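Novice: Take a look at the structures below.
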Structure 1
Amino acid sequence: MRPGGRLTIVPTPIGNLEDITLRALRELREADIIACEDTRTSSVLLKRYNIPRKPLVALHLHNEREQTQRLIEDLKDGKNIAVISDAGLPGVSDPGYLLLRDATDAGFDADVLPGPSALLPALLLSGLPPEPFLFYGFPPEKPGQRKKLFASLALAPCTSVFYIAPHKAERQVSELRELLGDRQAAIVREISKIYQEVIKGSLSDIASRLEKGVKGEMVLVVAGRREEYISEESITSETWQEEAKKLLSEGVSAKTIALEISQRRNTPKNAVKEFLLSIK
């Protein structure tokens, strides 16, 4: 390891302040600098556990690159740095990844502590199969990119997990219903807080529930396709036609069906579209 300070990624409670480890508290006490997403939010946690006052450095999405360079200099000067976010594990849909990457690339001692994260509790509370699953963080902001991502899940057998903003939840759940059909899903919100809630049902059911307004931090869990993959070598023309029929009956759009089958079955998209038109 390169001489210098130590960098530690420290998960913090996502709701209940008791959800913190003894090791995390020790690392916070021993750090020379604490890099945090919001100094005001982090001060509440530090005060709750009587962490001695020390420099708090704001590390958020708008200054992450600039602050990463400065914190690397602090590591060179022998400072021990703890990185926390407002809640959960820094680096996962929160700042911290760039600093961890650059610090390890430069040869500094670095570690990531186990601890609170919304991802796995939501996956298990959803009641959907936890293995295998795919985690996507927050869906893309741009509609075209987001719909392309959602469409790519049409044939995926894995459970999919997203972090989702309350004011975007209804629209994005409706987009998933349009592109994937009316699959089973769950919204898990306010994990470990007083108003924790699990909303289960079809994507249509959940979209209707969201119309009434829902607040708080949310995780969306969506079921994968029930049918297992068929090896490409065993696929015949009749097989992809049957698969196209199934997808259509489940509410998947013709455009998505044509794209997915053309990519996986090496079948021209126009041929798939013509077949779908012929059976409508």
Structure 2
Amino acid sequence: MNRLPIVWDAAYSPEFPESHRFPMAKFRLLKEWVDHNVPQTQCFSPTPCSLDVVLQTHDSQYVSDFQSGTLDPKVAREIGLPWSTGLRDRTILALGGSIKTCELARTYGLASHLAGGTHHAHFDHGSGFCIYNDLAVSARYLVNQGLASRVLIFDCDVHQGDGTASILANDSQTFTCSIHAEKNFPVRKVESDLDVSCPDGMTDDDYVVLVFETLESLIAGWHPDFVIYDAGSDVHMDDALGRLSITTDGLYQRDYGVISRIRKAGIPCATVIGGGYDKDRTRLAERHGVVVSAAARFFLRI
């Protein structure tokens, strides 16, 4: 393989209200950005995740209600996305996309999903624009299929991965690490295996040192045999929902540094894009593209 494996499908951006705060168009715009700026990639299409796999991580009643569009209005409001068949199908397809990315990473050492990072979804409810938790589902899938035995979820989204922490709290074959803004959503944090809080306004130098030191200690101390890296771009200084002051160069330093440390330790790595918010969807897509650019550079050593 002489191109970075990426996973994406046009159905990731279904018809969706343009005025909505969640930038559904970013998945399409991200693929366009990658095509123009990171040509050293090979795109693989996902297949929908089977409900049997979803039910290894999520409550059967919750899954049934979401799939049928009959969620309790209070539960639906906590998710914050208007239900439609397009959203339902996209959700299951993107879940399969994260699993596909993990499988490709097992084969080639590194792969990138142009979606994923839905870390606010809990066992029996969604939250914060997250319906099912692809990080937890993928980690469980890897373990249950015998593809990994010690999965590190290294979450650098600006928001704490509360759903992932809750779902995998008693799972000895996974390790949840969340590096996030201390005073951001969710207000009530759920204890991860390791939580690292960042103060408001944190800048590039201090941030990347913190991220790298944390990752190095986990690789040396916990010895993962697979890493799922949530490369949230919402740590960026221009993100609408972030509280940190990380530049685009800082994003690239973080992503290349994380990926290179994981791969130089001989550990397969799957990347997902995590959160990112900006009324300028094109500018947002560029920020999400940073992790793909960094992954391609390391993959090809260019």
Structure 3
Amino acid sequence: MIHKMKSEILKAEVLVEAIPYIRRFAGSVVVVKYGGSAMVDEALCASVIQDIAMLKYIGLKPVVVHGGGNEITSLLQRLGKKTEFLDGLRVTDAETAKIAEMVLSGSIGKGLVENLQSVGIPSVGISGKDGRTLLCSKKKDEKGRDLGFVGQIDSVDTTLLHTLIDKGFVPVLSPVGTDVQSHTYNVNADYAASAVAGALDAQKLIFLTDVEGILKDKDDASTLFSSLTELEALGYIKDGTIVGGMIPKVQCCLDALDKGVKSVHVLDGRVPHALLLEIFTTEGIGTMVTKESL
């Protein structure tokens, strides 16, 4: 009985700790870039869906932008189509772009919508082609090589997103864009989330990843940066502290801040309820990146 009471008191204390954050962020837009293990593991997927539902129930306005690179690769393999990458970006011919659209806007996007609606959250799956939300042009890699139908986002039209949000829906956006000639483009989901968060003037952009956050030593989880300013992040990229695949992730964080997003968070999506732990607890669990020190 005593043990149970202590457990209930602990739950109450957690709720009380969350009050100032709920008061501060209620009514604001939070963009969640959903990817990695949290999309593959059923238990983690359920945890993320519950977190997004909680954000919605307590008055925030979540928008989900999802990836799906592994699923695209898997289907291409089953179809006997070779996948080629240049500097981490998938070379995408017209057929591959259509396959990517089928996976992202079809099975993945609609699956997330179904999961959200199963916990009582009205949601709508759209792609960046709907309402020309993501207007793109051809993106080339850093060496100027042609990547095919890989999109660089030139503009974000938020009309459809705002319409859905204002009507109480959670938009679930797949990173597929179009150009003025109506070509289909596959867009990196991190870049899409950053562009969308900036266009929506989001309070927060949250990246769910398969790492603890931004680390001083990429092989040592104990070196996690709990917070970074833009200037500090640029310095750590320049001196080689932030390396490899984390560089484009951090650059997406900084791009979102430049577009007006108040704070960007890099979280370990393998931790159950990572979203709630980061937003509504004093310590948080990942890395928060801001323009200046708070």
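We did not get these values from a lab; they are worked out from the coordinates using the rules stated. Not measured: the values here are computed from a predicted model. Cβ atoms are built from the backbone, for glycine too; each structure is taken alone.
Novice: Given 21.2 as the derived value for Kirkwood radius over Cα pairs in Å, which of the supplied structures 1, 2, 3 does it correspond to? It would help to have the intermediate numbers written out before the result.
Specialist: Values: 1: 21.2; 2: 18.7; 3: 19.6.
Answer for the origin of the read-out: 1.
Novice: Next question. By the measure distance in nm of label points 7 Å out along Cα→Cβ at positions 109 and 205, tell me the structure among 1, 2, 3 with the highest figure. Numbers along the way, then the final one.
Specialist: Working: 1: 5.2; 2: 3.3; 3: 2.0.
Sorting by distance in nm of label points 7 Å out along Cα→Cβ at positions 109 and 205 in descending order puts 1 first.
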